[in-house]
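Before anything else, here is the set of structures, which you'll find just below.
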Structure 1
Amino acid sequence: MKKMGYLFSGLMALEPVFTSWAFSRVFVLVSGHSYQTIVQFIGLVLAFFVLFAGIKAARTWFVNQYVKEVNADIKHSVLMQEYENQIKHETEITPGRVEKTISFIQNDCKQYEEKNLMLRFDVVRLGTTAVFSILFAVYNSALLAVIFVAFSFLPIIVQHFTKDKVKNATQAWTKQAKEFYLAMTEFLKGLPAFYQYGAIGENEKVLQGEIDKIETKNKNMKTTLSLAGVIIELIGYIAFFIPIGFGIVFVNAQMVTLAAFMAVLNVNNGIINSIISLMNIKNSIDSVSTIETEIKDTTNTKLSPVIDLSPKSNQFESLKLEGVQFQYNGKEILSAVDLQINNGERILIQGKSGAGKSTLLKIIEGRIIPDAGRLTMNGSFASTSDVNHLFGIIHQKPIIFKNTLLYNLTLGKTVNLKIIEEACEKANLTELVARFGLTGNQLLDPDSNLSGGEMKRIEIARSLVFDRPILIVDEGTASLDEQTSAEIHENLFSLGRTIIEVDHHIPRNLLNHYSQRLVLESGKLSKEI
């Protein structure tokens, strides 16, 4: 599509040159030709304009198709890069990061499309127009062509002195836009607290300051771009009218014919306008150079192969951590941790916030490689692909989609309906199934039509649908009331699965249900007495 877009852009560039030729022929025909010659000339001109209309239509289709494919590739690459960063490199999936990614796709990528991607085809069109216009001018009068072309380079010289200012102004706006977006996100997130504690005035002033900054940068960027365009346009007029004076002198001196002069004069519009437009396009492309670099870095990054997490044939008997150590930013998180998890056990891990419980879980899942020590399964060294398929996770904040119940359970995979029904029954989701159904189109909404307990049960059922033998409960009941928490735990204990739970607030009456009760403190794991 790209090559065809460039091809038709080049063909479309011939229209101004043909128009200049047709205009110059008028001065020849008025000197005296037969009606037949005039009719043939008019017919030829009209036929070519019909052809050029077809070329324009074809160019539009190929360019838009190419832009569609590139935009789709960029969006896919950005989202898959987030998968790479967040899941494999352990970048936290925060609301701010999600919003930043969405903003990049909706705003930055749109700017890249309008100020770079689309304009590159105009570069081919305008460049081709300039080249053929120069050749046509030389054909009519080499002397006049040299004068006109020499003056045509004045805008290029001027653009060279303005490009840095344009680039700097645009980069300043891009940087400020990101800072404003973060400030706006923080302000909106904090509105309940500002209201509660009467702090809206102070924070409104801070936000107003950020608004003033971004609007100032936006004004500076637009002003710089506009002034650069005005200066280049002014130089363009100078480069146009001074050579006209030479042309008039040459015609009066009979050094060139009037038809040749008018041909060069008319085609010079194509030369000047093309060069001015190319300079403006250069400024526009420079203005999104930072975005272009970020997009190229994303689309050129080779993503790791997607790990197959479908159930494996090997039977889980035990997982074991041996002498595991892990540091982050020079701080020791885990120190010589040993842990054995046998099939069917229920393990409770407790510890203060920041003790490293989440890090420990990620090492057990194979998502983090420890600095020292190893993870084994059934007595053999285990890689991520060996162990990750074992785990179902009940999150503190359940991952529930605004989609059907069926999608939330299967995540779009094809699963036998009987397996799904059995999982829902074991997870006590029968009431939810009755409300939403497994085959209908009614959508779940975690913000309006689901309780906290129901969302936990959906994640439990999801792990059963995917037949995960180990359930990781990461603060999975912390946000629930005591009765709902007890019901969820009763549900979990009834499944006969291996359970690894991290939680601060386990009711005392549930503690005896665990095979091991461990405490993580100062990087060491010890049994609770």
Structure 2
Amino acid sequence: MARLEETNRQEKPREHCGVLGILCDDKSQHVAKYVYTGLMALQHRGQEAAGIAITDPYKPITVIKENGLVNSVLKPSKIRGLLGNVALGHVRYGTVASSSVENAQPFLYESNEVNFAIAFNGTITNYNILRKKLESKGHVFTTDVDTEVIATIIAATHAVTHDWTEIFTILMKILDGSFSIILMTENGDLYALRDPLGFKPLCIGSFMIGDEEKIEVKVLASETCAIDALSGRVLAHVKPGEIVHVEYNNGIHTETILKAPQKAFCFFEFVYFANAASELDGISVYDVRKRLGAILARKNRINSDNTIVVPCPDSGRSAALGYAQSAHLPFEEGLMKNRYITRTFIMPGQDQRRSLVNLKLTPVKKIIKGKDVILIDDSIVRGTTTRKIVRLLKQHGARSVHLRISCPPIRYPCYMGIDFPTREELIAANLTVDEICKNIGADSLVYQEMDGLLEAIGIDATGLCTACLNSKYPLKNPPQLEILEDSFTKNR
């Protein structure tokens, strides 16, 4: 578990995984190459492991999954050998379990009664309770991830009813926490479901293949950027509590089976996790980030002919552009990113994150020398990376560095999937804003306020999860937080 004085990129939280499902009604079409394309577009959601599950209707499901990036796991030689018109894809960043390849996804469940593959994004907060109950009934687990518990519940329920809608209704009532799930049956159907609070994004789309005779291919994905990468169109965003059935040779069917009195979409998707080109529940991520910057520029303006606005690449870029335009200040790319260095926050393990920070960013001396730099970033979680960036800018000639953060201070752990489950890790949980400013060596520090965050996203506070900002956890049965924290600091 990382500690307060270390971390990397700025702590971009990262819980996240990316899920993808593709179905083509034409059995002569093999969709593995489209899974590859879609997962490449979702690579930002997880860089630890990648995998694919593929089948033809009524044929055995084949799964390939390994630690590594998509282009190293799903090499062309492997893609060519994967035959099937229905498939799942997954990219993983493990927030709670170990990095063993056994914990990679998709997860294949096989028994005499039912076979299916499942791809999961989220965190089940009552995981330990459910696992112990299942173990007491004789179930044996081979991994330490939520996905196997979910699959076991599905299989156990399938023994009672073969109605998938009923199975998923029961599952939604049992699970607590965040989840967007895509399941592929051995019959070649896809099902998708999103938790009743809508923590995680999930969307539906389609794209056309074929030269003379066009064939429609259906897509389920964590983000619309995956559909865009396939030159497709977005058909809908899966609603909280909704089940989507992409049926082989029978179209797409949706049904809302469980409604919650409130919604709890993770605000950090807009701030950092999602691709800026994506739309989440119909809202442009890029537009939100620009508005966050513009709103931030209203506070404590620095007006000087010597001032420039510099983004911390890449997630700070849209907010920096919005800030510069609103403040009528020059926008400059004063930090160059090494494109061959992976996202440091989502690298499991503090030592790995710390070793990559200095390689990741290079200041442009000609731009920053002698300037008062307004540095825009999306968040500060642990503070280590921010401190190093401020030091880098000053070492390369910046006269002053004024830090502006487009997200309010993160003071509380996340139990819905982000990789910072203890308050000890969070710099804003332990220091005041002035103390943080001094700790990281900035000349000034201004955070976004909650009102500004809500204004930029355009969703009321009752529609977002902001627990890491205010400790209001939207769980069905919130246990004592110390129990949750203890659960999340152990491998599961």
Structure 3
Amino acid sequence: MDNILSILIFFPAIAGLLGFIVHKQSARAYGISVAAIEFLLSLWLWISFDSTNGAMQFVELIPIIPDFGINYYVGVDGISLFLVVLTTLMTLIGIVSMSIKSEVKNMVVTLLFLEMTMVGVFVALDVIVFYLFWELSLVPMLYIIGAWGGPLRVYASIKFFLYTFAGSLIMLVGILFMAYEYHSEMQVWSFALTDWYQMGWFGLDKQLWLFGAFFIGFAIKVPMFPFHTWLPYAHGQAPTIGSVILAAVLLKMGTYGFVRFSLPLFPDASVMMIMPIAILSLIMIIYTAMVAYAQEDIKQVIAYSSISHMGIIMLGIFAMNSHGISGAIFQMIAHGIVSGALFMLVGMIYDRRHTKLMSEFGGLASVMPKFALIFGVMLMASVGLPLTIGFVGEFLVLLGFYKISPIITILAGTSIIVGAVYMLSLYKKTFFGPITNDANKSLKDLDSRETWSLIPLVIIVAWLGIYPKPVLGPIDTSVSAMLEFMEEKASMQNTKDMILTTQQAKEGN
């Protein structure tokens, strides 16, 4: 199918515009139909993808402003392929499970526009196109939190916008400087990422400054410590569908940015910054795990747990070997599936009891056995139980980073155990013991809509936990190609040695 990536990008937006003329009673069914078609298109992309080729595939290039080298330039490789599939899957499941009763049509249209921006970010190979989709993604999420959120939704949405927009402006300065440097050297303008990859004339000082500009934009989106304070507010006030998309996909835009931009553009600076970023990531993992343990609100526990897991992903990205980076990308997928499902489950219990406090529950397993079972499966995946999707990525990340720093790896692994403690404590308080609150005795278990929206995620958690190769194989091929390129591009021998040593260690395993 020609132009499959353009179809994946713009089909939801065009369908969203047509959604304005759909009768409000049919809005949910319309949204599900559009999202299902989009998901099937992404599956076709996966089936047609050559997993043995680490280069960009399905490339499309259309000049927009040729004099300034701005093109509509998109493509996909093993690094971005499964993030596209994740986006379409979670959008579909989010609409199916959505419990919103007011302004359903507006929500469906907003989600379809948001889907366009997220897919666009993951396939854009022109930096201006990437930046436009990156910025446009703020608008639908801002509207979702502001229009359907909780009592503090205005504060949460403004904080979300200001943090991410400020980071984006700093990143824009870096983008414009990169374009200027390319023009100064090559005498032509270009914003094509593949052209920028060939820019090997930066000294370390200039690389560090540019790395810093991109770092701030991406780190706020992840979010890394100390830029993380917007996320608990956003999750706490967002409606369930907002939290699902935010945790499952939007946060991955930050970690994807590090892999797509920071590592290949600035390999020497990336190696120089390994330890500072590793320390920040370790603080993320430990600090947010401790904060999560102190929470009484179930949704806040999962929100802080989400930040902790993103710290694991950051460690993997800066392991500088395919074990770590491939594990980090796989963990992005795992985190998207598991955290999205957990936020859906919290939303389902909130719809029944209108509270998220653990003290209000207890003994739910006896009245909601299906709910308790699925929550338990997702919780086990969240803590990285072997044979679940959560184990594979975490294991590879720790394996990859061990070559860099055994001490940090051991501390990170220990913190994962702490995460298991607070998640299991949450499960015990919520589902086991006697029912102490009479309001819980009459709670209804999952209905058919809720059950069928969760079953695909349960299947994925088990399938990719037992047999991750269909996803891990294409990822590893593209990551290995990227690392070979980084080793060739690096100007410092220390960088070359770091990448070569870790890759040789991987091949030895």
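Observations on the structure shown:
- Here distance in nm of label points 7 Å out along Cα→Cβ at positions 30 and 454 was derived from just one of the structures 1, 2, 3, and that gives 5.4; the source is 2.
- A value of -20500 for helix-only ellipticity at 222 nm (-39500 (n - 2.57) for each DSSP H run of 4 or more, over all residues; to 500), calculated from one of 1, 2, 3, originates in structure 1.
- Read-out Cα extents along the principal axes in Å, for residues 270-389 alone, computed value 42, 40, 23, structure in 1, 2, 3: 2
No value in this document is a laboratory result; all are computed from the given coordinates. What you are looking at is a predicted structure, and each value in this text was computed from that prediction instead of being measured. Cβ atoms are built from the backbone, for glycine too; each structure is taken alone.
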